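Structures incoming, each one as structure tokens.
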Structure 1
Amino acid sequence: MNRDPSERRRAPATAWRDRDPDRDGAARSPVPVIAGIGHWLPPTVLTNDVLGDRLGTPADWLSSRTGIRSRHVVAPGTATVALAVEAGRRAMDCAGVEQVDALLVATVTPDRLCPPSAPEVAARLAQPGIAAFDVGAACSGFLYGLAVAGGLIATGTARRVLLIGSETMTSLVDPSDPATSAIFADGAGAVVLRAGEPGEPGAVGPVILGSDGSRANLIEVPAGGSLCPSQTPAECGGGERFLSVSGPDVFRKAVTRMAAVSREAAEARGWEIEDVDRVVAHQANAHILAAVARKLAVPPGRMATNIATVGNTSAASVPILLAQEAADGGIKPGDRVLATAFGAGLTWAATTFVWPRLPTVPEPVRP
């Protein structure tokens, strides 16, 4: 039974598993703390009316299947690096910093197969010489990136990390396929992470990660990699350069995995699901989000969502939603947040944090 939020049992906000100092008082490793956030959506908005006319599909059918009414798409000549730079700059401005020690870009749509996107993003943000590399875990990429950034901070390799989820998913979508072109969109979101203490607001809790490569074919782009370098279907045994998604199987896996990993992440922090003020889930599809909420017994009012106007932006999904929620007051300082995602690979992840009071509150970006 769902209780009124004021009646919910509140676990200690600083409860951590496996994060206490040892009995001899040895120093704890620093943990990543959210210090700034930002996002960027390309100005061009593609509505279901326009998309439906192009596809010969009714706009209301597209909405009913996905929960998406419109999405942002890049203009010709704009791609993932440019989006990442805009989001990264806003996150650094929010944090009030001009320099970071490392930069990570979570993406499955790099500007080129080689080199990685992150070094170019770092150069454009005037961060010469820093460590910069990409993280590839599809829609779970941003949360995987949190774990990687946490490792850099814990080992002393970096004191401040800029983590960006940036995607130009429309580059992978068959423009004649209603199933994918109605869902996927473009955008970027970013956070600045600094070294801090486990108990402080903004400290990222244990990041729970998982994968199942035996089902890699459920979400895939068959051609263009080393297995099938050619992008010509006839030369790749029918494989294509466009994204394919096995809808029913992905739906079941996404709901089951996101619900389970969310419970693990809450438990690792010492919380119950009912202690969470806001669930920020990867915006895959409105029906998947509703099913995850039911499985976790989370009231709809505590499930953050922007899928109706942003769509599915893969690794950029979670940070874009976090940034919009912070800007609009959907997430307030002191709120307990659980973030979760599921994507190709198959991969899944979840983590927790208490939302901090940031130096500046970013303005919402909704061109």
Structure 2
Amino acid sequence: MKFKFKTITALFLLASSNAFAAPIYQADDGSFVDLYGRLGFNITNKGGDNEGRFDGRFGISGRQAINDKMAVIGLAQYQVNAAEYANNLHDNTKDLTARYVWAGLDLAEYGKLTGGRVSSGLIMFTDIGDVFASSDVAMARQANFVDPTAVQVFRQDGTVQYQNTFGDLDVSAAYILGNDSSDLDYGYNGAVRYTLDMGSAGKLQPVIAGQKEKASHDATSMQANQQADEYSFWGVGTRYYIGDVMLGVLFAQDRVTYRDGSPDSVDKDYETTAVWSVNEDWALRAGYRHLDNEDGDGLQLRDTTFEVQYKLTPRSSIYTSYSWRNGKQGTNKVTGNRVTFGGSNPADDYYHVGLRYEF
């Protein structure tokens, strides 16, 4: 099996969707409207409690050709129980929540310009660690201290983004205007990824990513801690592809500064991942995460995860994973509440069994 490297335009047009999207409309000029989705059921154990949860996601993506060099593009994706800001506003997490909602222009070799709750170009970096079917992502976890609409640096409201591919170089740059919920003064990010083809020795994909933003502290701000002032994130990592194996390693750091003189809250996160596509039916994954927070909530993560995926059909899979955890809960300095990870004590082991159907 060979790994295929798609252009960044195709990657982010279909971000978080599926290659098996159902066509609603197609035209000879390349215009289309596609429907895609995901349905599943997951059984998890967190701290001794077994839970069963439905997993539902659907979206629509489209392209309308203007001419042979330009097209209008857009995507809207919603999920039940998504890790989005709307779920912090409403107690009912069974509501459908917007994960991605954006529109833009595809300018062919001149790149892609999108605006809204976009598929962040920083996903080129975060995907190095985000390989498991059921595993919360730790890097950039403090982004929503300053922008409550942020889910890490994957997606934030009010973002204008440019992306392009120049040969083996993928680039992304964005300015984050925010909106009435986020009330940002400013925000911006960027990422660069290079693919080095070494022939029979495999392929190497180093990535550098970073983000900076500042709160406006308006009266309408929904920040949990109004003293949180600036947020910064940077990360460096790589993926290495050889045959049917992918190996990943990364280091990420994010920092929150405060107006009242409180010490900066700093996360330092080291992660390694491995994916082996054994054959068309089976895939094995493993990873280790080591996170420490300094002068903030004091959260510590020490997670070792193993996962097995079996494909029942090209569109459906059974996943099972187990995480050995040896971390430590933190303490929220504002509320005094204990800070968990993924809804459970980071010192407790975690397992997951899930059935997923995608279309």
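Of structures 1, 2, which gives 59, 44, 43 when Cα extents along the principal axes in Å is computed from the coordinates?
Answer for the origin of the read-out: 2.
Could you tell me which structure in 1, 2 was used to calculate relative contact order in percent (Cα under 8 Å, 6 or more apart) as 14?
Structure 2 accounts for this read-out.
For which of the structures 1, 2 does the calculation of distance in nm of label points 7 Å out along Cα→Cβ at positions 259 and 283 return 4.5?
Structure 2 accounts for this read-out.
Out of 1, 2, which has the highest value for FRET efficiency 1/(1 + (r/R0)^6) of positions 51 and 67 (r between Cβ atoms, R0 = 35 Å, to 0.05)?
For this comparison of FRET efficiency 1/(1 + (r/R0)^6) of positions 51 and 67 (r between Cβ atoms, R0 = 35 Å, to 0.05), the top structure is 1.
Any idea which of 1, 2 comes out highest on FRET efficiency 1/(1 + (r/R0)^6) of positions 115 and 339 (r between Cβ atoms, R0 = 30 Å, to 0.05)?
For this comparison of FRET efficiency 1/(1 + (r/R0)^6) of positions 115 and 339 (r between Cβ atoms, R0 = 30 Å, to 0.05), the top structure is 1.
Hey, Cα Rg over 2.2 N^0.38 Å, for residues 75-210 alone derived from one of 1, 2 reads 1.13; which structure?
Answer by label: 2.
Taking helix-only ellipticity at 222 nm (-39500 (n - 2.57) for each DSSP H run of 4 or more, over all residues; to 500) from the coordinates of each of 1, 2, which one would give -9000?
Going label by label, the one that fits is 1.
We did not get these values from a lab; they are worked out from the coordinates using the rules stated. Every value quoted in this text rests on a predicted model; they were computed, and no experiment measured them. Cβ atoms are built from the backbone, for glycine too; each structure is taken alone.
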